[in-house]
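Where a number appears in this text, it was derived from the coordinates with a stated rule and is not lab data. Since the model is a prediction, treat every value here as computed from it, not as a measurement. Cβ atoms are built from the backbone, for glycine too; each structure is taken alone.
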Structure 1
Amino acid sequence: MLVHLDASAVRRWCSMAAEDLEAHRGEIDDLNVFPIPDGDTGTNLALTLKSANEAVAGDRSAAVGAVLRVMARGALLGARGNSGVIVSQLLRGLADSLDGAVEADAAMIVAGLRRAADAAYAAVSQPVEGTILSVIKGAAEAAEAATDADLATVVQACVGGARESLRRTPDQLAVLARAGVVDAGGRGLVVLLEALATVVVGWSAPDGPPGPSRTAPRNRAALEAIREAGSDAFGYEVQYLLHTTEEGIESLKSVLQRLGDSVVVVGSGEATAGSVHDSAQTGLFNVHVHVNDVGAAIEAGIEVGRPHRITVTRFADQVAAEGDGRYREGTVLVAVAPGVGLADLFRSEGVLVVDGGPTCNPSTAEVLNELVSSQAARVILLPNAAAVDGVAEMAAEEARAQGIEVAVIPTKSPVQGLAAVAVHDENRRFEDDVIALAEAAAATRFAEVTIAVRESITYVGRCQAGDVLGLIDGEVVEIGAEVAAVGISLVERLISAGAELVTVLAGSDPGGTEAAAVLASHVKAHHPLIELNAFAGGQPYFPLLIGAE
């Protein structure tokens, strides 16, 4: 049983939390309130902690505050969905509270939990009780009530408070009560805190790293960059951060100069305590080189220190990217797209695309990579789903710290994103363009047709698994038996509200294509003055996405 929380304990906590959230992934996913695949909280939290664990595994800090900082940043860069973002902010609050601490006693953990709860609430523009926020607040309050207790008592009280707050979430949020479930994000947080309690009361880390995630990684294009120096004899740019000594850097430079050209090594000017050689002279360096043997360049860094955040660019990819018009002057648009067809629609308008959608939300790092690799000074970001809003805002914040001006348009559906793209004008001032896109998105109502995956209570009655659900602006308004019939009902509602232009996106299911054709025929026959555009969106889980302007 631990008396103090130290760096080693935080590492065990992070590893165990990642394993436990992976094990509980399906259970937490099944707590989704609406009976449609929409975000998958369990998957989002499991991947967020997986990223945090990978960051901690590569860190050798000896102080509890430093390891928590690494854990929080790893969670931030891997955060998926709003629940992942909130957990990353919770960890950041804990890290801020313990900044500079070598180890933490019970009183420090109590203060850290309070700051973590405050940070989590501050991360949400409109906090709602009955969610993960209520659970972390309950945990912090229970820990504070354990006056003058030891660490084990405080942590177990914290878990008890979280469990009780989770039990009350249906009383605080009517939609949870109607569905007969507790909050999914709150359940994930309880799993996270239970892992901490298990570590504190006595747990030994298993041999080897945690098992691999069951979710296949998304294919990502290599980072692209313009060749600014060096000869054409070398086809790859290798860059990484390296913790090492001044002596190690001199040795590394000698090796890299034999391997390639354009060798640039710069240091932060600050010593890094607890790094690879435990030397007062150890610092953080940024290493850059053009080579043909990528492995040798990375191994040279391993010989003298600990390389991380490694990026490898093949210059041939950069040339192809320029030919596709990826590098543009002025404002660049970046959109999250959940299907191949939608991605092609955005790209045809010169928009950079981040892969993502229901059950496969992009991480903060993936969105940030697209913002940075756009090589634009000004970027407008279109999340195109409510579940991506938090990740988009965090990625934008990180990009702004790197000197990029980013505006996030709160698009809740790809059809709102397409409406915004249609009014984009590179010749406008950035601020005016942002306003124009935001107004176009807000003026576009969106509807969705999907299939219920389980029995549930909706605002229009009880649905069964297999029922066709129609949603307008995110709310269930129709329950039916056929995709086309529900789609027609939604279109009629939108047209009656004054729509003049209707956009229909057919999903990846063949039924979506057929339903889109039926919709087009219906509108042509009954509303000849309404303009309708139909496209193959290719989005999963939603046979039809509909926009009305």
Structure 2
Amino acid sequence: MVNNLIQNKISIMIGGEAGAGITRSGSLFCKACMRGGYHVFGTIDYQSLIRGGHNFYIARIDIEEVHSQNDSVDLLLALNKETIRLHINEIVAGGGLVYDGEEFPLNVEELKRNDIKLYSLPMRQIIKELAGVRIMRNTIALGAAIGLINYDLEIMEDVIRDTFRAKIAESNIKALRRGYDYAKEHYEADFDYQLNTKLSRKSKILLTGNEAVGLGALRAGCKFYAAYPMTPATGVLHFLAPLDRQYNMIVVHAESEIAAINMVAGASYAGARAMTATSGGGFSLMSEGLGMLGMTETPAVIMIAQRPGPSTGLPTYTGQGDLRFAIHASQGEFPRLVIAPGDIEECFYKTIEAFNLADKYQIPAILITDKYLAESHQSIEPFSQARIEIDRGHMITKITNYGEEEYRRHAFIEKGISLRATPGTNGIIVRTNADEHDETGYTTEDATIARKMMDKRFKKLDFLIKELQKYETTKLYGESKADATILGWGSTKGPIREALKLLNQENMNINYLQIIYLAPFPTKNVLNVLKTVEQTIVVENNKTSQLSSLIKEHTLTKVDHKILKYDGRPFNPLELTKQILDVL
């Protein structure tokens, strides 16, 4: 019998070898719980191996809004013995372990733990009886988990039907039911964690950061996307590729990152909204093309999904080591935007902002994410159409007679933003040049013109900075006046917000300033917060605390404390809370 019910919240991990369907099963479980009215967050951990290697997915389910994974696991679904060996100590006291007791028998002495509940499940035997395949173990384990937590099986069945073709869906539903029935028959009312299925069900969507960026690109009117696959940015390519005809766009799997950036430059020059996405290594190859965008004043959106480096580094893990690189990449100097969304919702809206501002100021806009944000799932409210505006900037799309004066693509004007036209516009010739050029686009080495053209390009920044005062370049969480302020950017947002909840329970007066726009840096907003606080703490997933150096560069203020994590893994809330308390 259940003695100490823990209702409406649970952290479940499913683990096994690569190819065992770990990500799919975890995301399906998250979606089923979301449909039942819960807030969910799920993240995947996998190794950089074609075959083999250990994968695991952590799904956190709660009646309250959640922003990251937990530090511990309440129920572990182990599809192989290695999963138990690696994660046995992450299970909370009173938690549970689902495993195939016939394939790998266990005992308390072997586990060296007697405070968890063991739920043996004959997965291999069930597959044999169903004439199924080995990968169906994940579905059987999910069925058992749903039975243990007393969740609504029909919701999961509906999710499976919506995900797979009819024949595959029905075979998986049979496996799901077998796992569910076995758990109900042998372990009824034995597990302390229960999910209520009578919650108020609000309409939510479940997305990864990559999918949200892809949706943002579609809504912004992106008509050309070219990329070379590189973890963890490949998800954007996979998301957009099957939608190209439906949205009348071109999606290209380029032969290299160099080709991708040049294709994007050409498409944008021709008038299409264009985008690419890559990781640090691919962005290195794109850097010369990025400079061409800057020199020719051609707008484009580039997403960098960071992973640890240098070189290949940890290709399937997360990091924030490319911030300075994004701000300074390519030879020479030219204005650019660098925007760092911190959650799934921001991935969508900030992508649209990137397209609008890139077009309006005729500059490249860089979205900087990372593996943790790009590939984690989170339930969010549906996007609001009222928040979306499309701005193509100062652009000629149709003209019958430009007049006797020759069209000057790079004309010197007050704001530095020359009238942009697309090739083929009647009556004009659109010239530009990757060499320094005059107003008409012809190559020049004249010192006076070179200086004026550089000043023209940078003049845009003055007006961009003023316009960004109307944008949400920073966000403050917590009281406006606090004893200490946490500063962060990008995907550290989720763990920081969870840590704030824990700190509030300790009666700590701490707030959190999220910096979303890194270039141009929102100096005024950051200074307004820094001048009201006694202590500052920067939280980052890198070794050198690149945000700290940016803050010092732009505000002449040195942060008091730095909490840095650079092992490829994201922060966990409890771990981060303890570190914050230690430095204060």
Cα extents along the principal axes in Å derived as 87, 58, 44 - corresponding label from 1, 2: 2
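Can you spot which of 1, 2 the value -15500 was calculated from, given it is helix-only ellipticity at 222 nm (-39500 (n - 2.57) for each DSSP H run of 4 or more, over all residues; to 500)?
Checking each candidate, the match is 1.
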Using FRET efficiency 1/(1 + (r/R0)^6) of positions 444 and 524 (r between Cβ atoms, R0 = 30 Å, to 0.05), single out the structure from 1, 2 with the greatest value. 1
